[in-house]
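Next up, some structures in structure tokens.
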Structure I
């Protein structure tokens, strides 16, 4: 008798099946495995028995929402229970394995929605859950006039870097895109790449196919002394290898040092431009020794090695550690020792009035403690003080008009994003100074941003002279940047956020990290609302 639903009926009792059911009966142990699987339009399939996972690639013109399973071979005797939400017709999906969908009885329907990972439960005495991931085998094509080497394509962060010859292309204001295929070969790209010519800053393109839209960032740059197009660059979970081949193609394999089985780099992870090639090895383990080898025109090269970066978090990103100095000033660090001083705020400047615009929060939190940033007006100094926190150091007051701050802390990691939770209540701007005095009476905005920089020392901010970090791509020392700006109240609950980092250069390591959060975006200019309050909690750097 076939089970055609995720509901099992026992007499009058109906149990909802939300996962594989544990069976404690002393039956023989027969491990349920998927040994073969094919879907329509498939280009490759990897079955990973150790993790009960199937990784399938299909042609880039395939709609994953309506995809026919053409073969599903499982351990003999196993019943198959697919995720009912993924089946287009669960009542007619077979409950056993099959070698060909065409051999199944009339009326059988093996179509599924593979837009998200799909679960299968294989059952015989015990239950075994498998996950099937299907993705399109996309070949990205990027060609720009006067290009040097291959484009650097990051599928995870959706960033592309292209280098051009500075002699042949002396200006980045008249770039000519000859070909730009970032998604499916049938996708629509907006704006029209042929009409985008100014690349003095990274440009954003929207790629739409199958009712899905991806946001890609394209940067055009000149090579510099820190960029070598033929070097290996090992990140936390991926590594890049660039080189050249006069004719033919290159293949690549990699494995952890000590293992015997090689993992082949997929075709869509190798790109060519003339004689240059770029290889991207993905799904690597942080802090691990790897070896790799290239095969050029059938000739296997020597085995080379590299080590992936470890995951490099920054201290106290959960904002649980706080210490008070002189019984009046809060610091977001574990101790007052220099070795623990990673974060600071404007509290020291406000301490002349015994105020702490930035303080620990113990009641309204996601977990442990949070940071509460409440913008305020310091009457004794006749100045607006935004609630804020930043990686760096409060240097001191600059006269009575402002302060000096050292922005940034030493850091060499390469995260892909910053995520966490925030809660914001904006007030109406009631304090304003030039050049933002026209904002008086408008709703305040919060600001969270993260930047990675190639600085040789912290950046000295001076609010009196208006010396601030340039957060545009005109700042050549800025390697990566991402931000969140909002003037909307989040309500009573925390809201989760994720700030993706856009990288200018995949090969230059950063030297400093700058993370800033403020309840009033223009607090540096003494502009904001004395009613604005932002909470920030349980943040962490993401490495993908």
Structure II
């Protein structure tokens, strides 16, 4: 047995820059369609159901295959999976760009989801395997998190720019040159790593997990759109049933997902923390973008440019949190502080009115994003610090699956609360003389109200717009209050429950990994601050998670 040289060098940091390429593209692909829908509708003439699937299939498949792809990367090699995923992502992007029908675009978006599921856990796992030194890993994770969050904000801006100059397919085709760059630089600069004793790949568990995730995420999204209808409830029930079957399957000797790791708070705690963080951030971002476009009446591109301001806060707080962690500030305090900053952002949003100055809503959005990205950084760092390098792919995929579920729940729950308030308020405030036939679209959404108002007489239409915007803001306030309560509770609970948690590497079976000088796992009783640097690996460790040395 030999000890890993923990410090990463120049090549590892250059490799991190290379890994940011797929990370940005995967995150941008979540939001890049926001402005392209009218162009796609005009060109491909999708039905309402097809249009919904064009939007949702990417997220559905991504959420359903993350853990499977993370586990596969642990087995065949994370760099190998990253390269294969890049080929698939680039090819699917080209097919999507030149899709001649709505069905063809839906299939291409589905393949993009599978390819995205190979890239996200691979990049996180490679970060874990390149940066064994705790302080270096903390900095690398902060950069990784900021890139992931920033990509979602850049998507609409890139989409708006491309649509102003090119055809709608350009929002997909832009992925291809970046993927070609990754295919060129990846094999040269990114080290290979994998689990040296992974066991056989469990195909049945992969199928069960997909059958669990897809109905649950679909049910949540349907719940947000149409309320508690039999279809959405049945879909979630089916998903939960398959999830239970998946859990039972993991009791076998060589599971895809080691369930014993969940009993450690340093592993399960970050999963819950990230779920809540994404619940608040993703669930409320929808209101911010809609407020800028439909209430402040900004053009899509101008609104997207303004929404970049919160990304500046993210770019500052993510590395600052890593520096504070390196200086000895406890993770529990940073998680709690991050939630507290996000809480202030939600409270600011409660003050926003339809006629408020633009700086107020941007201040609230910046505080929300800046605080919650601290939480996300800490959650990712704790997970990657807890698992051994050999299991980093499955662990990173589990964390991102938690994030996907949190975001879906946030959109569903906060969206449902806001919609209920909106419908109640808009009905009460409609002016006399509003045609009965106009009530349904006005009650449905703010967008529907604005389109309908434009077709009414000027005096009535103006009052409908004013009423609908005020009702939307009231609904946004209700969502902000709900988010604030949840974030406040998360801040308090994380400060209490995580304050005694210290990151310590777990062995592949979920027990404590042996430290230097120990004969068997579990003999060390005192928490250790930096176990990753001491984790023993075989002498020939180039392909087993050791830092790349060129």
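Where does the value -25000 come from, among I, II, when helix-only ellipticity at 222 nm (-39500 (n - 2.57) for each DSSP H run of 4 or more, over all residues; to 500) is the thing being computed? Traced to structure II.
Computing relative contact order in percent (Cα under 8 Å, 6 or more apart) across structures I, II gives 11 for structure I. Given a value of 24.1 for Kirkwood radius over Cα pairs in Å, calculated from one of I, II, which structure does it belong to? Here the read-out was taken from II. Thinking of I, II, which structure, once FRET efficiency 1/(1 + (r/R0)^6) of positions 40 and 448 (r between Cβ atoms, R0 = 41 Å, to 0.05) is computed, gives back 0.40? Derived from I, not from the others. Can you tell which of I, II yields 30, 27, 24 when semi-axes √(5λ) of the Cα gyration tensor in Å, for residues 88-343 alone is derived from it? It must be structure II, since only it matches.
Determine which structure produced the value 51, 50, 28 for Cα extents along the principal axes in Å, for residues 96-247 alone, calculated from the coordinates; the candidates are I, II. Here the read-out was taken from II.
Since every read-out is calculated from the coordinates, none of them should be taken as a lab result. Treat the numbers as computed from the prediction; the structure is a model and nothing was measured. Cβ atoms are built from the backbone, for glycine too; each structure is taken alone.
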